[in-house]
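Each structure below appears as structure tokens.
Since every read-out is calculated from the coordinates, none of them should be taken as a lab result. This structure is a prediction, so every number in the text was calculated from the model and none was measured. Cβ atoms are built from the backbone, for glycine too; each structure is taken alone.
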Structure I
Amino acid sequence: MQKKIEILGCFIDAVDSRDALQKAEEFILQGIPSHVITLNAEIAYAASSDPELKKIINKADLVTPDGIGIVWAARRKGYDLKERVTGIDMVYNLSELASEKGYKVFLLGAAPGVAEKAAENLQLKYPDLIICGTRDGYFREEEVDEVIDEIRNLSPHILMVALGAPKQEFFINRYKERLEVPLCLGVGGSFDVISGLKKRAPEIMIKLNLEWLYRLVLEPKRLKRQMALPKFVIKVLKEEK
């Protein structure tokens, strides 16, 4: 078992991208519905005052360190995490694995047309990838049963859910048994980037852990959300006293 790191009451697995992918394939092979969360500082901070969200995070089958804030907090506790394991990186890594092993993938979420375009681009990148279905995230509560039936009938091995955090975490936690998908994971805004609707930061900024700054420059309205990071840092430092 990999080590667990406790940050603001959330337990995160001390994994890198390779570890996370290996664990994800174990879930697929076991065939039992599982929940993977890529946890960033914003959601960890929200969970520190939301018991239900914290409970969902702590019962997930795998929680990866998504975001430099989580990596920083883990290192303060003596864990030498090698890297962030982000939602979009998991999408690409799982798509490559699925194309090699024949696993079927379903994309759920984002605005109308975005999941379809993301699917097209993933299949261009990985020609053997089987994307068995897509659906946007703009479905009403009364349509949830229909969405679940559609996914279950297509029997994907992997369900990527882009409903935004923490909505996607609540959705997976509530419906994963009915969905009957071995691997369910929330991927945030990944479809927007993969579809080409939004740009990802240049490689150098990703390596320098400045992806958040790039996104903020492109989307100034994200400032309010980004304020969660300094609040997260302050709360982590207070817990150390």
Structure II
Amino acid sequence: MSGFSVRESGRAKRLSIKVYPRGRVEVVVPRRTRPNEVREFVEAHRDWIQKARENFAAEHPPEPFALPSLIRLDGIGRVFPVSYEPKDAAKTVNYRARDGRLFLSGCTADEQLCVAALKRWLLSLAKSHYLPQLRSLSALTGNSFRKMHVRGQRTCWGSHSSNGTISLNYCLMFLDPAHVRYVMIHELCHARHMNHSQRFWRHVAQFEPAYKRLDKDLNESWKKIPTWVGIY
């Protein structure tokens, strides 16, 4: 079976499969798992994967891919019209933001290059918005962090490593500000409790009493991520 990605996990003790709402399939494997084992595992679960994809498709009809002409980022309260400027003989696509508008120039006929440029812009914009807010919430909660990374993670909204690095997903910018704030508080609280124990949740509740609702909302928040981003 084709069309699946493989992610090694130091925490995984056995192989597992995740099917995401837009049909993406991810196989989570322990480290040093042989490729043949992965292929055999996926083949053995082919029928289950197909059924899961069909169930998702019935509930959420596939959305056609299209490059955006307007990007709405509710998480930071901004809306950006997008203009495409083709250039003869160009082999790359560059972006620039000016006067609240985003411009992509170069080989704009290549959709993959355009998406890559859009993601670079999202990452840069997220860094500039997230860091001041994360620092403010760090002071509020009394939980420090060493570094902040921004990525387009496929499997999580954020994470906190044992060395004090908080990683945040630039897709949070498509969500509501309350969800962005909650994810930051959640990850900051892991500085004190690197688990999801009752003590951890009590700590989170001190700064976000509505954490249960917000945490549950995040399970369905993939719907707010445009198809062109290609993550969920």
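Some notes on this structure:
- Between structures I, II, the greatest calculated value of mean count of other Cβ atoms within 10 Å over residues 80-87 is seen in I.
- Structure responsible for 0.50, with FRET efficiency 1/(1 + (r/R0)^6) of positions 64 and 136 (r between Cβ atoms, R0 = 25 Å, to 0.05) calculated and labels I, II on offer: I
- In terms of mean projected area of the Cα convex hull in nm², the structure with the greatest value among I, II is II.
- For relative contact order in percent (Cα under 8 Å, 6 or more apart), the highest value in the series I, II is held by structure I.
- Which of I, II yields -12000 [helix-only ellipticity at 222 nm (-39500 (n - 2.57) for each DSSP H run of 4 or more, over all residues; to 500), calculated]: II
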